[in-house]
Structure 1
Amino acid sequence: MDKPIPNDPVAGLIDIPLPTAITLWPATWTSRIVIALLISAALLATWRFVRRWHANRYRRAALAELDQLLRSPNTGTASADAALALLVRRTALAAFPRDKIAPLAGRAWLAFLDQSYGGDEFSNGVGRVLETAPYARPHPENVTPLAELVRRWIQTHHA
């Protein structure tokens, strides 16, 4: 009963050869090298971004504290000047070596702020208030410009 049927038209067909499987890995060495370089560049860029992001977390914290200080309704003018002076000092201590920042006071402190900022607004502008802010009478007209100068210094100073 298992005899082939003599008139079967399918019995004489040959199987179609299947194509080889397509690989996702490139065929040439040049392509492989380019892919390896792209992956390396992406990893390096990610590493540098994360490193810079971690290095600048003190800036983000200082800017958040500055925003909180300016929004706080119970911050008077005298305490605002003193709080801005304290914020700049703490930010500088976070960014620069303590032995370089801690002994600075007066004109030397303002000169350092100018040098790290790239301007002269601390020594010759509204930033002069920071020299005596914790000890002098308040300067209500200087709070907003001083806060903007402090914000720019936090954002752009170079260590």
Structure 2
Amino acid sequence: MVKMLDTYNNLSQKNIEDFETSNSIELTDHYKRFLLKWNGGTPYVGVFMITEEEGPSVMNYFYSIGDPDNDLADSLDSYNLRLPKGFIAIGDDPGGNGILLGISGPHYDQIYFWDHENEPDLDEPDMSNMYFLADNIWKFLDNLYEDESDDDDDEE
């Protein structure tokens, strides 16, 4: 069971509907349930594997609706022209890379890692700097694990 720290104010279904209307987007059902349960936050256990080649990263924070410091609406504005159509940033890692949610098309409901350091210099962003993580937010959360490298250092 995932434990979420630093969550923001509880939301109602109406809060989410108002957010969708004011931002002209439709969030996925899985993600709406996530927002209703926690409205963002930092997972207590937050390491995830990008790919074998890229290695692991750490979930820094899931954006919240209404949080002045980590607002989902602000991320929509910040990433608007930088992400391929059909994706929104719902969180980040400590290096400023995005955790993305597919909200339309073939990647609907899927979670991706977006590497900002390999952002393509194109007029129309593509997926060349993105890595598939999970089929939905719940599967992504299930894949999070604890960093065991600290334990290895203690044994030596």
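Any read-out appearing in this document is the output of simple, stated calculations on the displayed coordinates, not a laboratory observation. Bear in mind the structure is a predicted one, so any value in this text is a computation, not a measurement. Cβ atoms are built from the backbone, for glycine too; each structure is taken alone.
Side notes on the structure shown:
- Test item: mean count of other Cβ atoms within 10 Å over residues 56-63 calculated as 19.9, pick one of 1, 2: 2
- Identity of the structure behind 1.00 (criterion: FRET efficiency 1/(1 + (r/R0)^6) of positions 8 and 24 (r between Cβ atoms, R0 = 41 Å, to 0.05), calculated), options 1, 2: 2
- Computed 9.1 for distance in nm of label points 7 Å out along Cα→Cβ at positions 16 and 128 - originating structure among 1, 2: 1
- Structure from which 24 was derived, relative contact order in percent (Cα under 8 Å, 6 or more apart), options 1, 2: 1
- For -7500 (helix-only ellipticity at 222 nm (-39500 (n - 2.57) for each DSSP H run of 4 or more, over all residues; to 500), calculated) the corresponding structure among 1, 2: 2
- In this comparison of 1, 2, the computed figure 9, 27, 18, 8, 8, 7, 6, 4, 4, 5, 4, 1 for P(r) over Cα pairs in 10 Å bins from 0, in percent is attributed to 1.
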